[in-house]
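Colleague: Pasting the structures here.
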Structure P
């Protein structure tokens, strides 16, 4: 243990990168580190009194099964349906709300059930997604040094393969926001899964739009309206009856009936015009519809 701080310093320095905005060499915010065969997410802070302090959060040793996470069963069933194979799925929530766990379980669950392959772009990688899932599924798990690398790395993944699922570990810059929307529009046979911070669905969508607009202007809302398949708000402290998911918005590209198709067109129009204020009413209405009529209400 005495040598651990020096090993951590060496590990962080090995992952230094060039900031595209300043051209300066900077250290990563956090890294993945193995100690005694256990993986940790490691971050460093300089305390004014005690100096350099390391925080190590133990990472899960396995990817959980999506239906066992305590989310509404109808929601996990819907997310795993074969027809949900295109568009953007966002898992939103506060810090340490289990966003990455849910997103990883979704990626693994779809690979296990439907086969195909996925590529992840994480900084750092957290859950052990790499390898085989089921009889015909496989995940290539990769780490990026910064979100500015996403366009090049995703283009490279498309050059050598056509992933059925792309997992962007976290959207927290304009580069990732733009790329998530761009890639989600690129294929009818490719799903993009990503996490994003936000205390509610509207706040998460506003954050995504603001970032994307820095690089893509008015196209950001149009791209969101055309690509969003679902956004879930995960909250581990929500009321028990809400099952850790107090808000969600589901916009299937193939509606089950004409009434649902009209409702979804209306929701996409709101996203296109950035009229997000009334989405809370739409989400409550959707929850009530599902309670009364099941998945066919979507």
Structure Q
């Protein structure tokens, strides 16, 4: 009898309006705790340790952080930052520009162009990386070198130069990420009320003025979203550089911060050092994103 009452009481709580929101949030909370909070706390703890095998762990304080700041770390951080800035510059301009043209009423074959631009997003990074590595081949057979030779230039050693290596990584990443960001911008453009453009026409606004004063403010949230993801993806970039240079990176060309973590943690089995780099990277990404969110006024209260 008491057991039946307990079951009925549990069902009453389970189906009550007060408990329902918490139950719907529970899967996310559990996933957050298991896949984000616990690994983050564990990484911070490991950054203060020297780990040699599963049972040989020694607390060494800030020693990993003291060893962290070396020329290879600075080169990796510089490469990741330059890569991130290049990607942000591209993803702030190209997706919204292309989406504006694709949203035009006079453009024909819209579905074809949308599909053609979006298809690279579905491509595997490994497959795309191998294809681009062949196109950036350092012989006459490479696509880009053959074009340069026909234009009267000389063969470019793409993988051995810092600037050319960065061009390789940015080109591959931009080719893959442009499509999904274009879809985001196109969705935002199609959600803008037509009445706003009609009001702008009545006020005598030209196409540029409508784009600046109507379109941009309306798609600002999606621009902030794209910018945040681009900053995050820029600093965590790994596969593009690995596909191009494999295990080697002469002169730290193609060495990004995440690849440096991989080298320290998995190639040299220095998990403490790898964790310390990860903690520093987390702090950098949070700082940069908080700065850009504050710059765009996300934390400012709008006037009533």
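Coordinate-derived values only; no laboratory data. For clarity, every value in this text was computed on a predicted model and none was experimentally measured. Cβ atoms are built from the backbone, for glycine too; each structure is taken alone.
Colleague: From which structure (P, Q) was volume of the Cα convex hull per residue in Å³, for residues 59-114 alone calculated, if the value obtained is 126?
Modeller: Source structure for this number: Q.
Colleague: Same structure again: Output the label of whichever structure in P, Q has the greatest value of mean count of other Cβ atoms within 10 Å over residues 123-130.
Modeller: P
Colleague: Given a value of 6.0 for distance in nm of label points 7 Å out along Cα→Cβ at positions 51 and 275, point me to the structure among P, Q it was derived from.
Modeller: P
Colleague: Let me ask something else about it. If helix-only ellipticity at 222 nm (-39500 (n - 2.57) for each DSSP H run of 4 or more, over all residues; to 500) is computed to be -20500, which of P, Q is the source?
Modeller: Working: P: -11500; Q: -20500.
It traces back to Q.
Colleague: FRET efficiency 1/(1 + (r/R0)^6) of positions 67 and 243 (r between Cβ atoms, R0 = 25 Å, to 0.05) computed as 1.00: which structure among P, Q?
Modeller: It traces back to P.
Colleague: Right, something else. Upon calculation of Cα Rg over 2.2 N^0.38 Å from the atomic coordinates, which of the structures P, Q produces 1.02?
Modeller: Working through the options, I get structure P.
Colleague: Tell me which of P, Q gives 5.5 when you compute mean projected area of the Cα convex hull in nm², for residues 91-146 alone.
Modeller: Structure of origin is Q.
Colleague: Now, a different point. Could you figure out which one of P, Q the value 3.0 for distance in nm of label points 7 Å out along Cα→Cβ at positions 139 and 179 was computed from?
Modeller: Q
Colleague: Computing relative contact order in percent (Cα under 8 Å, 6 or more apart) for each of P, Q, which one ends up highest? Please list the in-between numbers first.
Modeller: Working: P: 16; Q: 27.
Of structures P, Q, the maximum of relative contact order in percent (Cα under 8 Å, 6 or more apart) occurs in Q.
Colleague: To which of P, Q does the computed value 26, 15, 5 (semi-axes √(5λ) of the Cα gyration tensor in Å, for residues 219-258 alone) belong?
Modeller: P
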